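Participant: Each structure below is given as structure tokens.
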Structure 1
Amino acid sequence: MRITAELSLYPLAGEVETPVWAFIEHLIANNTCSVATNSMSTQITGDSADVFRCVQEALESSYEAFGRQVLVAKFIPEHHIDIPPPAAS
């Protein structure tokens with residue numbers, strides 16, 4: 001099943017911008033899902049297994065690099081964004 005997850009990351013201490021951008025860049029680097037960002041959230045779309053794996057890997061990496069954070073997520077089945085995933089290199 002294809003899903004879209006809407007994600008908002010909130011670092012609990014220190015700088016906000018660096019951890020948030022690192023989290024987004026980790027999602028984008030995955031190359032198996034489409035990622036769109038705006039000033040309020042990031043949306044990631046793809047096969048449900050790929051979306052959950054991408055979110056897990058990005059969050060674990062962010063926790064290791066930046067410490068405690070809160071991730072707010074909404075999962076919407078069969079919802080698609082218009083941005084295709086990056087072409088494989």
Structure 2
Amino acid sequence: MSVLGVSLIRLLDVISFIIVIQCVLSWIPSVRMSRIYEALSVITDPIEEPIRRVQYRYVSIPVDFSPLIAILLIQILQRVIYSIFL
């Protein structure tokens with residue numbers, strides 16, 4: 001596998017990890033106004049916001065599944081990258 005393929009897969013791993021960290025931090029009310037949470041939101045919101053728009057258009061439940069869907073899509077993208085660069 002080339003260096004580009006490995007780099008893309010590792011970058012997507014980091015983004016998935018950041019999404020998980022932000023989800024865990026969102027359960028703590030006092031952390032939501034911190035700079036760390038805001039910095040993580042800058043990274044994850046461009047990924048999750050289109051998913052939220054589609055999700056809320058078709059499903060009206062109070063649970064936000066956009067992080068879970070984003071991680072699933074990232075894993076699919078990683079498999080596609082792996083098959084391209086194999």
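Every number here is computed from the coordinates shown, using simple stated rules; none is lab data. The structure displayed is predicted, hence computed values, not measured ones. Cβ atoms are built from the backbone, for glycine too; each structure is taken alone.
Participant: If you rank structures 1, 2 by distance in nm of label points 7 Å out along Cα→Cβ at positions 19 and 75, which sits at the top with the largest value?
Facilitator: Details: 1: 2.3; 2: 1.0.
Across 1, 2, distance in nm of label points 7 Å out along Cα→Cβ at positions 19 and 75 peaks for 1.
Participant: As an exercise: Rg/Rh (Cα atoms, Kirkwood Rh), calculated from one structure in 1, 2, equals 0.95. Which structure is it?
Facilitator: The read-out comes from structure 1.
Participant: Could you tell me which structure in 1, 2 was used to calculate relative contact order in percent (Cα under 8 Å, 6 or more apart) as 49? Don't skip to the answer; put the middle values down first.
Facilitator: Details: 1: 49; 2: 44.
Answer by label: 1.
Participant: Quick one: mean count of other Cβ atoms within 10 Å over residues 11-18 came out at 14.2 when computed from one of 1, 2, so which one is it? List each step's numbers first, then the result.
Facilitator: Details: 1: 11.5; 2: 14.2.
Structure of origin is 2.
Participant: Using distance in nm of label points 7 Å out along Cα→Cβ at positions 27 and 59, single out the structure from 1, 2 with the greatest value.
Facilitator: Working: 1: 1.2; 2: 2.0.
Ranking 1, 2 on distance in nm of label points 7 Å out along Cα→Cβ at positions 27 and 59, first place is 2.
Participant: Can you say which of 1, 2 returns -12000 when helix-only ellipticity at 222 nm (-39500 (n - 2.57) for each DSSP H run of 4 or more, over all residues; to 500) is computed?
Facilitator: Details: 1: -12000; 2: -27500.
It was calculated from structure 1.
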